[in-house]
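K.L.:
Structures incoming, each one as C-alpha cells.
Only the coordinates and a few stated rules stand behind these numbers; no lab work does. These numbers were taken from a predicted model, which means no experiment stands behind them. Cβ atoms are built from the backbone, for glycine too; each structure is taken alone.
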Structure 1
Amino acid sequence: MNNLVLWFTEHLAGKISNELIVFVISMVPILELRGGLLASSPALLDVAILKAIPICIIGNLLPIPFILLFIKRIFQWMKKYRGLGKIARWFEEKAMSKKDRIERYEFWGLVLFVGIPLPGTGAWTGSLIAALLDLDFKKAIAAIFVGIIIATVIMSCISYGLLGTLFG
C-alpha cells in the first residue's frame, strides 16, 4: 500500500492540490481512507489533520452506495463475457472468502471488518461482501460508516501521531 500511496503523491503532486490528491487516494480501492491519511501525513503531503479527516471520510464513503446498489448487476453483466466473467468471479470468490466474520456478526462484523486496518479489509471489500450477502442497505451503510470512523481514529494516530513525530 505504501508504494501505491507514494506513486500517487509523486505523480500528482504539483498537478493538483494536495487535498485533491488525498481525496482521490481515499476513493481508490485498496488504498481508501487509510492511504489518504498516510498521504496527508506530515511525512508526505502535510495536509492539516482537521482538513484531511473529512476529505478522507467523504472520499472513502462516496463509492460505497454505488457498490452496494450496483455491483451484483455489474458482475452479472461481466459474466456474459469470458474475460470479464473471470474477473467478476475472482472478485466474488476473494470477497466471499472473508464473509465468515461479517455473516456471523452482521452489523458489528461489518463494522470491524471495515474499521480494523488489515490487508484485504476496508469499505470497498466490506461493501462488496455486504452486497453479495444481500445485507440491508441502510444497515450496511451505517456499519461501513462506523467502520470508517474507527479506521480514521486508528490511521490518524499512525499518520499524524507516529509519522508526525518522526517527520513533523
Structure 2
Amino acid sequence: MLESFVPRAAADLATANMHAIVFSCTSAAALLGKSGEERFVEELEESGGAPVISTNEAISRVLVRYGDARVAVVTPYIEELNVAIAGTLTERGVSVRSIVGMSLDDNVSIGRVRPDEIVAFVEQHADPSEFDVLFVSCTNLRGMESRETLEDRLERPVVTSNSAALTIALEVLEGSADVIPLRNC
C-alpha cells in the first residue's frame, strides 16, 4: 500500500496545489520506524509538492507538549502493531507507560468500533492513577468521538491520532502566507 498507492495519491494531490497533505496512518508509519517514515514523508513532499504532516510526528509533537507526562496508549491493534507504536513513540521522546490493544487486525473491524465501545475498553484496561495523558491510536478508530467522554471520566487529557494530526495541520496552515486564517472563515 505504502509503495504502490500513497506516492501516486500524493502526485494526484499535487495537481490541486495543496497547502499541506496529511499522511494519515498511524500503524503503517510506525512499522516503517522513525527514520523510514521520515524518508517516506520526504518522498511524499516531493511527489505532492506540499508539506506532509505525518500523523505519527503530529502525535509525538502534541504529546511532548505535556512535558514529562506518563502516557497510556490504547489501540485497536494486535500486539505486533502495539510494539511498533510504542517503539516509535518512545523513539520520539514520549514516555509510554502502558499500551493495550483490542486485537483487531483489519481496517473494516476497526472502523466499526463504536465510541461507547472505546470508552468501555479504556475504562476496563486503563487505570488513570498510572498515567497523565491517554493516547488513543489509529486514524480509522472513532477516538475523536469518544475523546470528550474519556476526558470527563478519566479527568486526564486525551489525544487521538486524528486530533493530533488536525492540531498540527491547522498550525501548518495558519503559518502559510497564502492561506486565509481559519478563524476568519
Structure 3
Amino acid sequence: MAKATDETSRPLAIAVLTVSDTRSRETDTSGQYLTEALTADGHRAAERAIVVDDIYQIRAVLSKWIADAGIDAVLVTGGTGFSGRDSTPEAVRPLFDKDIEGFGEVFRALSHAEIGSSTIQSRALAGFANNTVIFCMPGSTGACKTAWQGVIREQLDSSHRPCNFVGVLAVREEGA
C-alpha cells in the first residue's frame, strides 16, 4: 500500500450516498452526519444524493461518481442489512476492482462493543473502483459515527501513519 509522503493532511472530494426508501433530505440524519464530519475534517463534500434501495439506481449514481475524476471517495449509508429491500452490497460489490475486506471486519468489531451480537446483521463493505475508494455502512447515524470515527477518518487522512488510502488515490491523479 502506498504511503503518503506529506505530513499535512490533503483534503479529498468525497460524495455521500444515502440508500433509503423512506428518507428525505430533511430526515437523512446519517447522510447529514457524514457530510458534516467530512467537512469538519477538512474535506470537500463533492456530491450528496438519496436513492431508493434499488440495485440499478444505486449503481447508476455510483457509476457516475466513480467515472468522475473529481471525486476521490464515496460514503454510502444504508441498505447493508438483511431485510428484503437491502441491496447495497449486491449493487456495489460488482463495481469493485479491489475489495477492502478489513473495513467490514474492523467495523463489526467496533460495532460489537456498542450493539453486541446484532453487529453480525451488518454487511458493511468497502473497495476501490477506478481508484475511487467506496465505504458502505449501515443506515443508522450511530453506525455512521462508528465507521467514520473508528476507521474512515484515519484512512482518508494523508497524515495518518503507518499508512492510509490517500496515497492509493493519488495514482488516479498521476495517471498511472
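K.L.:
Identify the structure, out of 1, 2, 3, from whose coordinates helix-only ellipticity at 222 nm (-39500 (n - 2.57) for each DSSP H run of 4 or more, over all residues; to 500) was calculated to give -16500. Before the final figure, lay out each step's value.
P.N.:
Numbers: 1: -23500; 2: -16500; 3: -10000.
Of the options listed, only 2 reproduces it.
K.L.:
Thinking of 1, 2, 3, which structure, once mean count of other Cβ atoms within 10 Å over residues 80-87 is computed, gives back 19.0? Intermediate results must be reported in sequence, preceding the final value.
P.N.:
Values: 1: 11.1; 2: 19.0; 3: 14.4.
Of the structures listed, the value fits 2.
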